[in-house]
Every structure is written in structure tokens, then in C-alpha cells.
1. Using FRET efficiency 1/(1 + (r/R0)^6) of positions 92 and 164 (r between Cβ atoms, R0 = 25 Å, to 0.05) for the comparison, can you identify which of 1, 2 gives the largest number?
2. Tell me which of 1, 2 gives -22000 when you compute helix-only ellipticity at 222 nm (-39500 (n - 2.57) for each DSSP H run of 4 or more, over all residues; to 500).
3. FRET efficiency 1/(1 + (r/R0)^6) of positions 20 and 276 (r between Cβ atoms, R0 = 30 Å, to 0.05) was computed and gave 1.00; which structure, 1, 2, did it come from?
4. Ranked on relative contact order in percent (Cα under 8 Å, 6 or more apart), which label among 1, 2 comes first with the largest value?
5. From which structure (1, 2) was Cα Rg over 2.2 N^0.38 Å calculated, if the value obtained is 0.92?
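Read the figures in this text as sums done on the coordinates, not as results from a lab. Remember, predicted model here, so these are calculated numbers, not experimental data. Cβ atoms are built from the backbone, for glycine too; each structure is taken alone.
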Structure 1
Amino acid sequence: MSTRSETHTIRARRVRFEWDGTPLHWIPGDPQTTHTINVLHLLLPAGEKWFVEVYRQALPLIDDPRLRDAVRGFMGQEAMHSRAHASVLDHLAAQGLDATPYTKHVDRLFEHLLGDRPMGLPLPRFAARRWLEARLAIIAAIEHFTAVLGNWVIDSPALDDAGADPVMLDLLRWHGAEEVEHRSVAFDLFQHISGSYWRRVLAMVQVVTVLSMLWVQGTRFFMRHDPTHPGKATWLRFIRARRRRRLPTTRSMARSVPRYLRRDYHPSREGSTEQALAYLAASPAARAAAA
């Protein structure tokens, strides 16, 4: 099956971030929005390691050299994303906000529910290929949302206007730009190995349901355990943050789902590679890595 991966070469950038000057509430005076975005740091270290493990299994099945190269570049970028977000968790723990209880929950999700032996049960040989295809469909659905979020965060002046910490903004925008840069790879790989429309639909339903639940739970966890501002996450603050454009709007996220479910959908229509590369050329962390 042919693919539509872009000709741009995808490569990992070995970035580093120094967190010494980053406060716990890196959006000043707005703990809940800070922690809503911080949920990324809870989910991505384990999630992106899982992406890489699944893709290692898929590599021998790829007979398109260009797609194989793009997948290898994707794997390198995802590994760097995992490490960068894990470093934020270390910084939060040093400030008294230990996320280990929640990250253990996320680790169990990826290892026991989405691993090679779901629920600890061995799969017969004929089912292993179908399980791989199902997981590739889940990754493609997740990557749709990371591209939408990446496109939003690259151009989110409300966060700058709020006085957000520049190092954290650079991490989010570097990551978001790379998500836009490689936005077609996961979809093209799924189409290459499976291409089942109904598997794609089912995966999107699963991803919307689970991600929504994990995001609400993660925000509540951070708010409850915040050592300087413990309290409850409220929907009123959540709505206020979206109205201030400090978070993507519900409408923009909801509207992205029907786009994904179109039979002729392709991620190349989401965001702009040129805009993503322009940010990566200006990112302090990416420039330091290149130097």
C-alpha cells in the first residue's frame, strides 16, 4: 500500500532543558491551568516509550524504504520527548510534588493493558498481528491529537501574555513543533500495515474516552497534591482558562475528531510543516542541540 509521508527528513534533536529557574506554578497565579498542561508530563514518558516498543515490532513489516526511514526518525523523536518530560517530573518532585503514584497507574495502563501480553495473557500467533494493528491504530489516533495540540501551542500568545516560564514554553513548543513535523508518520504506518477504516474509528473512540478520563484524573491529582496550593480542580477555572486561550478550546478539539473520521483524511492537512520548522529553527533548546 502506498503512503503519503512528506519528503522532509525527520530526525531527533538531542535537546536539554535546565529547570533551576522554573517555578512550580509556571503560569503565574494560575495553578490549575499549569497542572492541566502538566498532565502531559504524567502521560508522555510511559506513552512515548510504548510507541517506540510497538514500532520496533512494526519495522520488519515495512517494505517502503521512505516510510521505514520516517518511522525510525519518529522513534528517535519520541524517545527524546519521553526523556524531556520525565525530567520535568524530576523537577516537580524536587519542589515537593511527587507524581509517582499517578505515573505508576499510567505505567500499568501501557504495560498490562496495551503491552504484548494484554492483561498478562499470552496471545496465540494468529492474534498477535491483529493486536499489533490495533495498537498502531491507537497510536495514529493519539498522534492526531498531539498534532492538533502541537499546532495550537506553537502559536499560543495567551501563554506568553500570562507570563509563562520561557523554558517550559520552549519544551512545549519544541515538542509541539516536532509533533506537527512528524504528524503523518503514525497514520501512514497504520495505513501501510492495516488500513482498516473501522479499526481506525474504534481506536479513535477508545482514545477519546481514555485520554479524557486520564486528563481529568491527572489534573485533579496535581491539584490535590500541590504542596503550595492544595485544592480541588474546578470546571469553572477550566472554562475560564479556555476563554482566555490558555488552553485549546473544547470546540477546536471536538471538531478535529470528525476530520479524522473522514475516509479521505490525511494528517498532512493538519498544521504546517513550514511553521513547525520555523519554530524549531528559533527554539533555544533546538538551536543549542544543533550547535
Structure 2
Amino acid sequence: MTKQYMILCVAGQSNAVGYDESKIPADYMDRFDTGRIFQLGFFGEDNLKVIPLGPCAQNFQDMRPYGHPDDPGIGTRGIHLPLAHRLLELIPADYDILVLPCAYGGTGFTRGEYGGYDAEALRPEPGIWRWGTESNYYRALCDRIAYALELDPRNRFLGMVWCQGEWDSEDAAGHRTGFDAMTADFFRRMEEAHPGRVYRGDWNRDIWYNMETVAFWHSYHQCPQIWEHYREWNPKTYIPIPRDTDSNEIGGTGLTARQRSAHFGNDSFDRVIAPAAAAVLARRLAAENEPR
């Protein structure tokens, strides 16, 4: 019998990609039940294959060149592996988790162009593009969720973890308009194509989780308005992150950005961020471990 998966999507910009530059602890992979955690591949021949999820997820943005010099080729870390591990206890034991990394740093709703799209490979054209209902990123996100659901009729969608907004810091209203339109289209589109395929929920705001960013951005231009809208959009799924959570100022190399405080680092995805996110997702997922 083929494996059955709970599908977790992580999308947005750099802090959704995961720019943790710090050296990977020697015991890092030992912390996780890697036998039940997979990703939908994106790079080269891995594309659209179910493959193991390592420290650096195969995102729209390739972070393999930007990891710590002591770990050449491994790349930076994000929330993907530690969050998936913590969600395993909230799903039936005969399900694995399939992570869909769908993020790229420096992206937003209000600036830039909409890039091209490879409809056969379900891949956005490489580069920094724009999010929105016409975006190649958004199209890839929807198509990859659909592809993962169609791998097996038992597969279910677990949730969307979204971290975005910094690039639109000078136009919070424009960000809000773009985000609201895209999410409304997402719920409509997925409900029409895949009714009944959400685990413990439906295609609505209760399965979309807006995660706060690193403290640096919370007083930057109009960023506070962006996260306040996220909180108002659905308080039940808003993921607050402590303001003292470590950034790349500790243990970082500066390879991903000169402003090291702009990105989570120092193993904080595992120590702080994934536990915070898992606690919010648990409000919906912990009630009863039976697939719908």
C-alpha cells in the first residue's frame, strides 16, 4: 500500500524560506522522526518527487550556497523540519507529513513583476517575483498542493504557514489588498477542486496560519500595520513569536543579508518558532485524531 500524507505548506518570503545561517548542531537530525517527514522536491531531478526532508528545505529559493562555511552545500535552516516533527503527534500514526516549501526571499504583493511559469514542472521561473492571484509563485503553490493531494485519495491538507510582509513595508494597504484577494481565491479554488480534503477543517481561514516575523521588522515603516491585519484577519490562527527570539546576529555569517537581525537564526526555528507554531495549529488538530 502506498504511503498516505498530511500535507503542510510553508510559504511567503525570507523568514518562510528560513535564513538561519548558524552552524548546524551535530545532533540536529537526531532530534526528529525523519522516517515520517518528507518534502515535495523542487531542485533538478528531485522535482515533484517525494523525498526526505533535511535541514534545508527545497524551496523556490535555493539556499544551499548560503549556509555556514563549516557545513558547505547544506544551506540555511527554516521551520520546516522542526514544525513537521512537532505535528506528528497530532495526526494519526499511519500518516506521514509531506512538506511543500513555497517561499522566496525579497518578495511581496506591491512591487515587482509577475514571472513566468512552467505548467508541466509546476515551477515558477527562477527569480524574485510578485505574490498575488496572478503570481507564478501562487500558481505553483496551488498546483503543488493539488499534485500532492492527488498522489493518494487518502491524503489530506494539514495547513498553510505563511510568513510575509517585510517587502511591502511602505504600502501596508496594498499588501492587505493583495493578501486578502489571494487568500479568498485560494479557498474558493481549493474548495471547488478538492472538497473534503482538509484534515479537521475546511478550505477557509481556519487552516491558514499567519506567523510573525523577526523583531527587527515590527517597528519598521508600515510593517506593524501588516501584522495587525494578519491578527485581525483570523485571531485563532495568528502565530505570535517572542520579540527576543534570536536572529542571525548570534551565530550568523551575513551571507544571506547584511542586516543580520532581519532573519531568524541561532537554531531559533527549532527552539522557539516551531513550538510556537505547533501550539497554535494544535488548537485545531488536537481534538481528535481521525482523518476525515
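1. Working: 1: 0.95; 2: 0.25.
Answer by largest value of FRET efficiency 1/(1 + (r/R0)^6) of positions 92 and 164 (r between Cβ atoms, R0 = 25 Å, to 0.05): 1.
2. 1
3. Details: 1: 0.60; 2: 1.00.
Corresponding structure: 2.
4. Working: 1: 30; 2: 24.
Max of relative contact order in percent (Cα under 8 Å, 6 or more apart): 1.
5. On the way: 1: 0.98; 2: 0.92.
Computed on structure 2.
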